[in-house]
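Please find the structures below.
What follows is calculated from the coordinates using simple rules that are stated; it is not laboratory data. For clarity, every value in this text was computed on a predicted model and none was experimentally measured. Cβ atoms are built from the backbone, for glycine too; each structure is taken alone.
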Structure I
Amino acid sequence: MDPQPFGPAESVAALHLDVDRATRPLDLAHLSRLKCGPGCSSCCVDDLTVFPVEADLIRRHHGGLLATGTPHPEGACAFLDAEGTCRIYEHRPYVCRTQGYPLRWVDETEDGSPVELRDICPLNDEPGPPIELLPPELCWTLGPAEARLAALQALASAAGAPPARVRLRDLFDQSPDPKTG
């Protein structure tokens, strides 16, 4: 999963495509447990942030929405419509592409020993075996895709792009309307 040899937006799009391909087996394996679908937005919380390279991809494909659209009211993702459906689904960020799946990652205990942790959206916790008993290949492993995304941002930052993460809500043009102040 090395960064692709083309521009940042194309590289992010390639990463998203790779993530979508890698999650297809999880869709099939967890067909009975995944409740995610149009209108399910419990994971679509406010204040999610993305690297600027992902923000740029959204800007590139959804400029009209960002310039003239209204963000969803605070408390949920700014990109939800009134029915709770994502308005940028095809170009949604990496974090949104892996929500709902059984997640696994390695952390450290207080003494520095590695420990595997797992989590899943409570709506997708059943039916099926407890996520602690799933084989690793039936979980989305956090780390590799995030590292690839961070590497893409590092390349963009070296080329002058800002490294700070961007709140999704802040992508909308929130300048005051000159007619209303």
Structure II
Amino acid sequence: MLDIAVIIASPREGGVGTTIGRWFLTQAGRRADLRLDVMELSRTPLPPAQPSLTGDTGQEAAALAARIAAADGFVVITPEYNHAYPACLKLAIDAVRHEWAAKPVGFVSYGGRSGGLRAVEQLRLVFAELHVVSLRETVSFHHTPVLFDAEDRPTGGDGADGAVKIMLDQLIWWATTLKQGRQARPYTP
């Protein structure tokens, strides 16, 4: 059994991010080999951007770090805003450092013509700096408001369901392999 943190990076409650998150959780929930920890950034307390200026004690950062440390891998569900990923996701990533290392991350993206792929490309660079293995296969939704029915299912056939299965298969392989590696020899970034 692998622990996977699912990070829903939409800063807004409801809307397309919530719809895609529900769809993904339904797909991932069918897997008997995964235990999911869902982090909706619109509801997850995040540390302030500049804790030294606010006098923050770091409780939010410590809680987030504990959840990231407990995960064997990650799936980031992200919109694309202005050719990038949202600020709340950057804040969550930067609030934690070593707990990300030597674990895999998969992406489900959405937004406009690019389907959020420009955000994913930027995230690959950020996660590489944190020693996270990004999966090649992604799931991407273009022009999302018109792609889901009333039951939060993609209307374009089984393509998205097939893509998420491939991504999860890769995530499980990498998470298992890297977990065994960390147990055999602790990884120091």
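Could you figure out which one of I, II the value 1.00 for Cα Rg over 2.2 N^0.38 Å was computed from? Comparing all candidates, it corresponds to II.
Computing distance in nm of label points 7 Å out along Cα→Cβ at positions 79 and 143 for each of I, II, which one ends up highest? Evaluating distance in nm of label points 7 Å out along Cα→Cβ at positions 79 and 143 on every structure, the highest lands on I. In this comparison of I, II, the computed figure 1.2 for distance in nm of label points 7 Å out along Cα→Cβ at positions 71 and 87 is attributed to I. With respect to relative contact order in percent (Cα under 8 Å, 6 or more apart), the largest value across structures I, II is given by I.
Calculating distance in nm of label points 7 Å out along Cα→Cβ at positions 23 and 135 for structures I, II picks out I as the one with the greatest value. For which of the structures I, II does the calculation of helix-only ellipticity at 222 nm (-39500 (n - 2.57) for each DSSP H run of 4 or more, over all residues; to 500) return -9500? Structure I accounts for this read-out.
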